[in-house]
Structure P
Amino acid sequence: MAYTLSNRLPDPTTRYSYWGDDSTYPNTDFTDTGPGFSNVKLTSDQKMMMSRTNSQRVLSRAVAGQKWNIDIGYHPMTRSEFEPINAFLLSRQGPLTPFFVSLPQYSTPRNAAWATVVDYAAATDPVTYFTVTEAHDAGSRRVTFTVPTIDPAYTVGNSSVITNIPAQGDIINISDANDTNHTKAYMITAVETKNTNYDGDLDNASVSTLRITLNPPLVRDVTSVGRVTFKDPLFKVILPKAVREYSLNTDNLYKFGLKLEEYL
């Protein structure tokens, strides 16, 4: 029976089996789950140039694109907990092979009412939910999409106060059948609806139309079949160095951490 090798860092919801995939079967040491993280540091890395004139006016510009840097720490682990993760990372060969990582603080939408909508969509028809309303060009900061009205959890009516919408600070991915290389992770900085949009161009839109502002702007074009992913978004990352090390303390517990950089 054929299977696919795992390309996702093991965590409490994703196993790394002894044959290398991410199935629900136990990993090398027959434990049911991978270890969680003791701490996570997320850095938005974008190079800027800034100078001041003699009159103290500011001149600034972006000189490079944006990427996310991720630092992950682990609690001390037994060898059974440590070795599957270590084996997975060694198989990546440092920066040669990218992989995916899920950060626990972003795995579920922050707004519980919106999380209900997302869970309904995943269980009902994940292929057509949250489809963009039109093609969007690279460089766009805003993405407009629809929530199908067949979803009973999404009842917004004409109220100016809407609670079941995405929240600022959530991380999303955009999947596109016409561009499988679009794996960038974006953060939501604003959410607009039919009744709350700053330039009025959504006034005549359907109540199921939402528009989100992203940081950074889109790094690739999004076609008309693009879909926004709110549930368990993933960061595509690499290990910037091929050097792997760990420490073993007097209690025979393994201690190590990861420094990852987003892969674009």
Structure Q
Amino acid sequence: MIDDVDDIAIYYDKSQESEHSRLDRHQLEHDLTWRYLNQYLPPHGTILEIGSATGKYTLELARRGYLITAVDLSKILLEKCRENIAREGLEKQVQFVQADARNLGEIPKSGFDAVLLMGPLYHLILESDRKMALQESFDRLQAGGVFFSSFISRYGLMSDLLRNVPDWIEDQADVWSVLKDGRDDDDHPRGGFRGYFAQPQEVAPLHEGLGFETLVVAGVEPVIAADDESYNQLQGKHRQQWLDLLYAMSTEPSILGASRHLLYVGRKRRH
């Protein structure tokens, strides 16, 4: 069984502007993710970015000289990414492929120095589909290549729901389905944000079962919950000092689940 994700493609086709500005609103997630990218990416090479969206990460990676294959399920988001890359004259750095993360058949296996799967796992509600996407990524990494994936945290999600959609609590069937199974209940209508919400303790074993060596599991919004503005308004020295502190705290097991997003960093074993 493979889940039909056409509704997810349609959702993002209709959400290009909010998707493009998402990391402007969630600046700590962006800054801490870059801390880990800077720490673990090779200094140069090839990157397969699955879930490139409008190119928030693609653009900076291209500026740094990486050769990128940008993949997205949404044709509209991918076209927006292409426009953003062309605007800076970086077309030679990036090629674009519209594809489902579970089927990367037109992309050659092996050879990439790094793979980024930062987004598609949000929407694969079946464990078998998540494993399929991870296997597709694994197969395209060269031995020793580094891998990044991201998840929405089941418990960290609650801070956003409480702040932005407090009426959600009235749908008790869905509330307890999310808490128990990490997904909307089967009767929940499609059309909006439909996803899988992970627990921190499942992230590393999921990857290791497919052959990845775990380097880090981090929460990229430690402490702040849904209070983005407290971080966003920081400037200069204070911002840098707080980022340093939150980076140091980002792998603390006792607070991982309270971050809205989890970041996994791993490596394809050489032997």
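Every read-out reported here was derived from the displayed coordinates using simple, explicitly stated rules and does not represent laboratory data. The structure presented is a predicted model; accordingly, all values stated were derived computationally and were not measured. Cβ atoms are built from the backbone, for glycine too; each structure is taken alone.
Between structures P, Q, the greatest calculated value of distance in nm of label points 7 Å out along Cα→Cβ at positions 4 and 188 is seen in P. P, Q: which one has helix-only ellipticity at 222 nm (-39500 (n - 2.57) for each DSSP H run of 4 or more, over all residues; to 500), as calculated, at -11500? Traced to structure Q. When P(r) over Cα pairs in 5 Å bins from 0, in percent is computed across structures P, Q, the figure 1, 6, 12, 17, 20, 19, 14, 8, 3, 1, 0 traces back to Q.
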